[in-house]
Every structure is written in structure tokens, then in C-alpha cells.
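Colleague: Following this line, the structures themselves.
No value in this document is a laboratory result; all are computed from the given coordinates. Quantities reported herein were computed from a predicted structural model and do not represent experimental measurements. Cβ atoms are built from the backbone, for glycine too; each structure is taken alone.
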Structure 1
Amino acid sequence: MPYSEADLKALQTAIASGVLTVRYENRTVTYQSLKELRELEESLARALQPSRPRQTIVVGQKGFC
């Protein structure tokens, strides 16, 4: 299931309110703990971050021939 910014916002609202039940569009999920909600929030936030292009840095030494 692809995640959306709306899903992240719903999780953050639930965490701020101290509730364990979150409504996503047409479904409702009740989580076991606030810890579970926070772990999911962290995971979802990482998944929604735009990927950065990889950068290669070359480090060399001079003068050792």
C-alpha cells in the first residue's frame, strides 16, 4: 500500500491527541500503543522523504610513489 502525506498527518494528529485509533480514508485502525504509533510515524516519514541522488567522493594520497 503506498503511503501519502495525509496518512502521515493522520498519525501525527493521533499522536498529538493521545488516541490510538486512526482513520484513513475509508478504514479505521486501532494501534496497540503510542510506541507503535511513533514507530510507524517514523517509518512513514522516511518512506515519504524524497530520495537524494548518491554522491561519490574520491579521496586520494599524493607523493607515495
Structure 2
Amino acid sequence: MNKWNLLLAAIGLAMAIEGLPYFVSPRGVRRLLHALDRTGERALRMLGLFWIATGLWICYFATR
């Protein structure tokens, strides 16, 4: 498997995982989005930074 195929597979897997909550619990996603709407911008930025760092950490150790 070359690098481009691996990248496309990773993007496809990420899309499938991201779509899962919408399929399983659309009402729960709606509640989550309302809660996020009430959350401050700084907290959301920190949450985003945490997920980016965690994702990069996982990628690093998965490819070692």
C-alpha cells in the first residue's frame, strides 16, 4: 500500500467514525451541538488543540 492509498484509507475511516454518532444518536448530537454553542471560544480552542495533539500522537506511535 503506497502513501496515497494509506492517506485515503485514513480519511475514509475518519469520515466513517465521525458519521457514526449522527447515525446512532441524532438527538444526542443535537444536544451536544447546543451545549457547544453555549461553550466559550477559548474552551473550544483548547478542546480542538487537545484533539489535534492526541491525533498526532496516535499517528506518530502507529507509524513507528
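Colleague: Taking distance in nm of label points 7 Å out along Cα→Cβ at positions 17 and 41 from the coordinates of each of 1, 2, which one would give 1.4?
Modeller: For distance in nm of label points 7 Å out along Cα→Cβ at positions 17 and 41, the value 1.4 is produced by structure 1.
Colleague: Which one of 1, 2 has helix-only ellipticity at 222 nm (-39500 (n - 2.57) for each DSSP H run of 4 or more, over all residues; to 500), as calculated from the coordinates, equal to -14000?
Modeller: Working: 1: -14000; 2: -30000.
Answer for the origin of the read-out: 1.
Colleague: Of the structures 1, 2, report the one carrying the highest value of mean count of other Cβ atoms within 10 Å over residues 9-16.
Modeller: 1
Colleague: OK, next. Given a value of 27, 18, 8 for semi-axes √(5λ) of the Cα gyration tensor in Å, point me to the structure among 1, 2 it was derived from. Each step should come with its number before you reach the end.
Modeller: Values: 1: 42, 14, 8; 2: 27, 18, 8.
Here the read-out was taken from 2.
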